[in-house]
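Below are structures written as structure tokens.
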Structure 1
Amino acid sequence: MNEQEAIDQLLALPTWAIVGLSNNSERPAHRVAALLKAKGHRIVPVHPSAPEVHGERGYATLKEIPFPVDVVDLFVNSTLVAGLVAEAIEIAAKGVWLQLEVIDEAAVEKARDAGLLAVMDRCPAIEYAKQN
């Protein structure tokens with residue numbers, strides 16, 4: 001599967017847990033989450049200090065989410081990616097999306113080896129814009 005196929009398949013999935021999403025409207029995660037929601041995705045904020053963002057209940061960790069998650073979208077420092085990919089695998093997510101400048105080749109390989117779709121150093125807002 002090439003990267004564009006993975007991007008297209010991930011964008012088709014409905015439920016996105018967005019790690020690093022807070023109520024800070026200046027942060028890219030806030031804007032991308034709003035766009036994903038406008039495109040019909042269910043967004044799930046994952047941040048220790050964001051109980052609600054864009055009208056959606058937040059959770060402190062991926063493991064606290066009480067329903068299935070399709071995509072784990074990572075707006076975090078690259079040093080945190082390996083642990084979050086392991087959690088994405090543990091919660092049976094279908095894919096992981098590493099945002100622009102979030103890089104961890106080994107974690108992406110681990111995700112793919114576990115059967116997850118994985119995209120790195122991309123932004124779903126940019127990918128949606130390319131479709132128009």
Structure 2
Amino acid sequence: MANDIDDLLKLKTWAVVGLSNNSERAAYKVAKLLIEKGHTVIPVHPKAEVVHGQKGYSKLSEIKIPIDVVDVFVNSQLAGSVVDEAISIGAKGVWLQLDVIDQAAISRAKAAGLLTAMNKCPAIEYGKR
């Protein structure tokens with residue numbers, strides 16, 4: 001999994017599912033760090049808000065550019081459907097944040113050839129590098 005994490009962090013375009021303008025939420029802070037590290041961050045949230053200057057979308061399928069990584073900031077019960085959508089849009093990887101755990105969804109993503117991380121945070125992983 002460590003190699004997947006290194007490979008995921010090299011990918012540039014990240015759709016952050018669950019990202020809103022609530023600056024108290026972890027998604028907001030992680031998205032800011034990803035931008036500082038040179039990633040393009042696309043917010044995905046039912047409200048489709050502009051976050052960190054980036055246009056938001058209510059679902060992955062509305063995004064018109066290729067997505068490298070789908071970063072999942074939703075609870076574990078909702079993660080599987082997000083992973084399935086990530087597979088269907090042709091993402092290169094999925095990242096399930098800390099405490100987002102769905103082994104079956106990760107298995108489906110791996111079977112579809114995606115890079116995967118689960119129960120990890122890119123901000124923490126960057127801090128280790």
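So here's what we get for this one:
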| item | result |
| --- | --- |
| Test item: mean count of other Cβ atoms within 10 Å over residues 12-19 calculated as 23.1, pick one of 1, 2 | 2 |
| Computed 0.65 for FRET efficiency 1/(1 + (r/R0)^6) of positions 4 and 36 (r between Cβ atoms, R0 = 25 Å, to 0.05) - originating structure among 1, 2 | 2 |
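Taken together, the values in this text are just the output of simple stated rules run on the coordinates, not laboratory data. What you see is a predicted model; the values in this text were computed from it and never measured. Cβ atoms are built from the backbone, for glycine too; each structure is taken alone.
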